[in-house]
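Next up: some structures, all given as structure tokens.
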Structure P
Amino acid sequence: MNNLRSTLAIVWRIAIPYFRSEDKVAGRTLLAAVIAIELALVAIDVLVNQWQARFYNALQEYNWDSFIWEIGVFVVLATTFIVLAVYQLYLNQWLQIRWRRWMTEAYLRRWLGDASHYRMQLKGDAADNPDQRIAEDVKQFVEQTLNITVNLLSSVVTLASFVVILWGLSEAAPLTLFGMEYHIPGYLVWAALLYAIAGTALTHWIGSPLINLYFEQQRFEADFRFNLVRVRENSEQIAVLRGEGAEQTLLASRYGRVVANFYQIMSRTKRLTAVTSGYAQVATIFPYVIVAPAYFAKKVQLGGMMQTASAFSSVQRALSFFVNAYRTLADWRSTVARLDGFEMAIESAKTLSAEPQTIDVVSHAGDSIELAQLLLKLPNGLPLIAADGFSIRNSERTLLTGPSGAGKSTLFRAIAGVWPFGSGAISVPAHATLMMLPQRPYFPIGPLKAAVVYPAAADAFGLDRIKQALIAVGLPLLADRLDEDGHWNRMLSLGEQQRLGIARALLHAPQYLFLDEATASLDEPGEARLYQVIAEQLPQTTVVSIGHRSTLHAFHDRKVELVRDGDRFSLRSTGRDADVPAGSAE
């Protein structure tokens with residue numbers, strides 16, 4: 001019971017925001033329409049139940065006129081039922097797609113906002129495969145929640161409607177055993193209730209492990225798909241290293257988990273299907289067995305018997321909602337658990353910036369980036385870099401060096417505001433624009449012009465300006481391919497990707513440009529040419545570079561080195577600022 005309450009509370013928390021959103025009028029209207037039609041369908045079922053008594057009595061009495069009349073009544077009821085069922089499906093699907101669109105956009109905002117997607121990876125949260133959570137689990141949640149809710153409501157209304165009918169029929173067709181009549185009030189209702197309780201208890205006992213099995217199945221399937229994508233994305237390196245055999249082994253191992261878990265689902269489903277199928281088959285004949293003695297004792301006509309059997313079946317189906325929908329409910333609960341875990345992971349990532357020991361990135365009125373009492377830490381809490389009173393001065397070109405693992409890239413991430421582990425403050429000039437170019441830049445799949453100007457819109461810059469930037473960085477052959485769609489991270493060499501990244505910087509002209517070995521894949525003459533282009537076309541841009549080549553010194557005014565200082569690294573200026581002590585550059 002506690003698990004049920006917990007699940008329903010989670011469902012409410014996930015579902016209710018849509019019906020309070022800017023789309024609430026359309027959402028509530030569609031939901032009301034779907035429910036109203038479902039109630040109308042139940043009303044038609046009640047009318048059909050009453051029709052059965054008249055129709056079969058007409059057959060028993062050989063009443064041709066009554067038979068023809070009832071055929072006409074059935075045509076009207078059936079036509080109405082079909083029209084309502086068609087429009088209910090249409091409105092149901094319309095509500096699903098609107099609800100799913102809103103939830104997808106909301107999750108995308110929360111996942112991508114405030115770099116939560118990056119911080120979730122840093123924390124190693126258990127919300128694996130966020131792509132599946134947003135693309136697949138949201139779809140299943142909306143579809144399953146809506147269908148289960150409507151079906152449950154239908155079962156409740158059906159139960160309320162037919163219990164009254166069945167109770168009255170219990171009086172008209174008293175329980176007859178061995179020629180003796182037993183007047184038990186509502187005995188048909190009690191028989192249906194006991195039958196449903198027995199079936200529900202047995203179904204839950206056998207099927208409850210399916211909830212966790214479905215959860216694990218989705219996780220294993222998503223993990224297998226994710227690793228297939230990784231093979232495709234890194235196909236060149238795998239081919240060069242002749243790693244196909246190793247990948248085959250790894251993929252087979254991951255798919256083995258899919259198969260092993262599915263076998264458990266098969267085994268459990270086989271037993272559950274045996275119970276539910278047997279339950280459904282017995283339910284077909286069960287009401288006739290109960291009412292048959294009264295019929296053969298001529299206490300009830302054929303129409304009454306058929307009406308009683310139909311009403312009994314309706315009550316039994318309503319009471320057996322959990323039996324008939326158990327597999328769907330198990331899958332639904334696993335979907336709810338996955339979305340809940342995804343939401344918790346997002347919130348956990350967001351709380352990093354609210355913790356007492358975090359890095360504050362603030363705006364100030366100066367013209368330089370200031371580091372005050374800054375202590376960068378690793379995710380496990382170990383100290384990495386300490387800096388106090390350090391400045392990145394406006395329009396100055398700084399080269400940052402240090403041993404591998406010293407935290408050079410981490411310092412860049414902290415300045416960009418995405419590294420949460422540590423304490424202290426980073427002050428950035430108000431309204432300053434920063435751009436970080438890593439060693440392997442990112443380009444969205446699509447037209448080349450959109451890849452170059454990312455994250456701006458594809459039409460943010462004129463075609464002539466984009467072509468000039470491509471020519472300036474040594475990619476003249478790409479200047480005529482701006483409208484070509486492609487997966488540019490796969491189609492271009494790393495050196496070409498780095499040139500394209502510099503072209504992006506030329507277009508955006510940021511006030512601060514951070515180059516994290518962004519030219520390391522080029523030869524020294526090519527690298528020198530790009531730095532000259534940056535100096536010529538971005539004379540007012542403050543450039544901070546990470547690099548190990550000695551040739552880079554000629555293109556920077558100032559050199560800063562990360563040096564070991566006890567259990568952490570400190571910043572120390574060399575060259576022109578050699579007299580500045582460790583941990584400071586002023």
Structure Q
Amino acid sequence: MRRFCFCFFLNFLLSVSAWAQAEVHYSLAFPNAVHHEAEVTVEFREIKTPTLEVRMSRSSPGRYALHEFAKNVYNVKAVNGQGKPVTINRPNPHQWNLSNHDGTVKITYTLFGFRADGTYNGIDEQHAHLNMPATLMYAIGFENSPATVKFTIASGKNWTVATQLKPVNETTFWAPTMQYLMDSPVELSNFTWQQWQINDKGKTKTIRIALHHTGIEADANRYTEATKQVVAQARAVYGELPEYDYGTYTFIACYMPQSVGDGMEHRNSTVVTSTHPLATHFADHLGTVSHEFFHSWNVERIRPKSLEPFNFAEANMSDALWFAEGFTSYYGDLLVHRSKNSTFDEAITSFGNELNFVLNAPGKNYFSPVEMSMQAPFVDAAQSIDPINRLNTYISYYTYGSVIALALDLELRQKFKNLTLDNYMQALWQTYGKPEKPYTLTDLQNSLATVTRDEAFARNFFQNHIFGKTLTDYKNLLKAAGLELRKSLPGKASLGLVPIAFPDEKATLTNFTFVGSPLYQAGLDKQDVILRLNNQPITSKAGLDAVLTKHQPNDKVTIAFMQQGQVKQSSVTLTENPSWEIVPTENAGGKLTKTQKAFRQNWLGSK
């Protein structure tokens with residue numbers, strides 16, 4: 001998942017019974033698609049228990065919070081093999097207990113879906129975009145059973161089916177187990193296929209794109225060519241493609257007005273969605289493609305043990321998302337550049353923006369990267385109605401992990417001859433990815449020690465930067481690439497990083513103030529309104545900037561503000577603008593050496 005979103009293919013083991021082998025049959029039709037409904041039928045046969053426990057998932061691989069997919073299910077009915085009603089009991093909101101059956105139960109229900117992304121369902125007259133945990137009921141004891149899924153396409157609709165499921169025919173598909181089924185999203189629409197083949201160590205592998213969008217053919221061609229280049233650069237990192245189960249990897253790409261921005265990886269496919277068309281947001285879309293495809297190694301096969309087995313009935317917590325998501329985020333941007341789809345300045349700006357955020361975020365003083373990973377059930381598309389202090393206590397494991405990957409890549413290149421982060425990823429692939437042996441954090445540390453042949457380096461790196469809260473010396477690391485980390489507005493007085501908006505010409509704080517910032521120290525917080533600064537009325541950003549330009553960092557000025565209906569006055573000590581940037585040495589008045597130029601090329605150049 002790229003920053004919004006992302007999906008693990010993990011073992012779905014929920015009290016598996018050895019006897020369950022009877023194939024499960026699903027069928028889906030969309031007679032009321034205009035009102036976002038699907039009609040679903042599922043039949044379980046050879047039931048060996050008096051009561052069949054049937055559930056809707058509460059969570060979805062690649063997400064860590066609870067989503068309660070049962071909320072979109074209604075009109076539930078069940079009959080036995082003779083068509084007679086069976087008894088239905090509800091022990092909890094996401095489960096149906098079916099008794100008085102004859103060894104067969106056929107369930108029908110209506111499914112509502114109005115969010116086309118990597119987690120939920122989007123059903124309308126133009127498409128049916130389905131995430132299986134949000135779509136299909138499953139039964140306890142049938143987790144290892146094969147399943148077929150038949151789609152009924154209404155007459156007059158020019159829909160075809162895109163999925164990683166094994167095709168039986170054009171509208172019927174097969175999964176070897178329920179776990180594989182749950183990992184297999186589906187798009188039904190009038191999309192177009194784009195595909196190519198790769199000879200990978202003597203085996204032919206097909207990469208294909210099911211592209212549903214509103215653009216023109218030129219947009220599709222440009223997108224396909226750029227995706228080919230990204231795929232080639234990702235393959236170069238590991239030296240080979242994964243063994244896709246049916247020889248094919250599928251991008252399910254939906255760029256339609258009713259879609260929601262997301263990216264969610266699966267074992268042999270990925271979902272990439274956005275409201276925005278290809279023509280206007282090409283770089284963003286390609287970045288998501290790059291991130292999600294890298295997951296076909298890192299996460300789908302190089303998997304953290306902390307997420308095994310994935311629990312479809314509870315929230316899922318992992319200590320390794322700084323690596324699983326964060327390192328993937330680093331490579332997502334890096335591979336776009338290596339594929340020559342971004343400029344040098346764009347790549348450096350991207351790294352700089354992430355580093356600037358981490359350097360300024362107070363959250364690094366509260367939780368280590370490991371502990372940030374464990375926050376996922378609270379932040380990864382989780383919903384709550386009470387305000388939370390994430391601005392101060394949290395840094396996304398995507399961003400945090402990405403800057404850690406940047407540091408490790410630069411450090412390996414400088415301290416160890418002919419070693420890079422690529423070599424580390426290759427070692428993890430060979431040890432844990434290809435054999436699909438889930439790793440622990442100790443395994444990650446030991447692998448770094450093996451690659452570097454330096455146990456002390458690996459131990460210190462993990463103790464300081466993974467389990468600990470210490471940041472690397474990025475200034476010195478970046479110098480080897482002829483890059484300078486510096487303040488973007490040196491000497492400029494500011495109130496710190498301030499979330500201020502000006503509705504009705506009122507300088508309103510739209511979020512909590514950063515711990516330690518000038519406004520935090522002065523006692524201001526969310527929803528407060530700045531009335532005057534140094535006795536000057538503040539009604540616009542220009543007015544605020546005009547006051548600040550007359551002062552220097554460390555100046556003390558008076559501030560008047562409205563807080564919970566009361567006018568208050570305090571003193572605020574101005575600080576230097578805290579924003580950082582990465583600048584090429586040659587753009588900062590220095591001279592790029594041949595060694596630095598070669599370092600850059602080896603790091604950022606195409607492989």
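Values in this text are rule-based calculations from the coordinates and carry no lab data. Worth saying up front: this structure is predicted, and the values here are computed from it rather than measured. Cβ atoms are built from the backbone, for glycine too; each structure is taken alone.
Given a computed value of 24.2 for mean count of other Cβ atoms within 10 Å over residues 54-61, which structure among P, Q does it belong to?
Checking each candidate, the match is Q.
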Note: FRET efficiency 1/(1 + (r/R0)^6) of positions 318 and 430 (r between Cβ atoms, R0 = 35 Å, to 0.05) at 0.00, derived from one of structures P, Q, originates from structure P
helix-only ellipticity at 222 nm (-39500 (n - 2.57) for each DSSP H run of 4 or more, over all residues; to 500) gets -20500 when computed on, of labels P, Q, structure P
Matching task: 2.1 is the computed value of distance in nm of label points 7 Å out along Cα→Cβ at positions 422 and 574. Pick the structure from P, Q.
P
Taking 18, 47, 29, 6, 0 as the value of P(r) over Cα pairs in 20 Å bins from 0, in percent derived from one of the structures shown (P, Q), identify that structure.
Q
